[in-house]
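Please go over the structures that come below.
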Structure 1
């Protein structure tokens, strides 16, 4: 997915839900920080989104512009309507979100995770694709190891898992 495609999804999700601010929490939120990130970070054709003030409307997004919808078939990308509970995020993440707002969003607002918050969330999820995504963020120096370790420390997970994730980050940061 490219930045203009995410902007289209923000515009569409806003129109469908009649909501001004759309939260983007998945990997495509990297497009809030980088309009043209490395291709290795753009493999997904879906964006995880929900209306900031009405997350209960996420199912409406899923049904209208979600996977397998006419929107998906026409454009080749889609929105996954999710809830705020979908991602485990570091303390204070709300104060660091990045805005996408322009004519292509119809001046509606897409709120994207700051890259270190995104990386910490991906590590908490712990799927293979998430490990690879964070490795790419580190390799391309989009996130700094020390800052990522600090964010991991504030995740709502067990202290033993925090220590394992911090060690993983330190090892990857040392390699790059």
Structure 2
């Protein structure tokens, strides 16, 4: 039986990192044709229909995907390693944001700050619970507090996605501390 998680992971891979692996090209804004996506899923033996795809989009735990208003196109909201022109709104963040990670990454983060690595931006959340969920994907999470107000005052630009993920180019170490 095909699980929603299998579909979601496949969509994430294609729509964020490797559209060519599905035989697709993304628009400059990251959109892919739904019919092409459904055909690619079928070729991967993950054949699902429109209703199932809609279910995955609607029930995804992090709201990773969105459909166009006419339902003809789908895209990942953020997290791309391929070039896309995000339509994220620049916004003033709350004074403190959070980032979930694991202990083994803390020494490098403390020295170098948070960097986007293969993605376009660092992802931050407005609440500790979301940061914990993100961090626990790789083990026991640690939560970092980001002095968003300080970074903003120093000229940092923050963007808010349609699923309430805060994006920033990087977070220097002086704006980070471990929560708790």
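Structural remarks
- Cα extents along the principal axes in Å from the coordinates reads 48, 32, 24; which among 1, 2: 2
- Each of 1, 2 could give helix-only ellipticity at 222 nm (-39500 (n - 2.57) for each DSSP H run of 4 or more, over all residues; to 500), but the derived value -13500 comes from 1.
- With mean count of other Cβ atoms within 10 Å over residues 78-85 computed over the structures 1, 2, the top value is the one for 1, the highest of the group.
- Which entry (1, 2) yields the derived value 26, 11, 10 for semi-axes √(5λ) of the Cα gyration tensor in Å, for residues 94-141 alone: 1
No lab work stands behind these numbers, since they all come straight from the coordinates. Just so it is clear, the model here is predicted, and its values are computed rather than measured. Cβ atoms are built from the backbone, for glycine too; each structure is taken alone.
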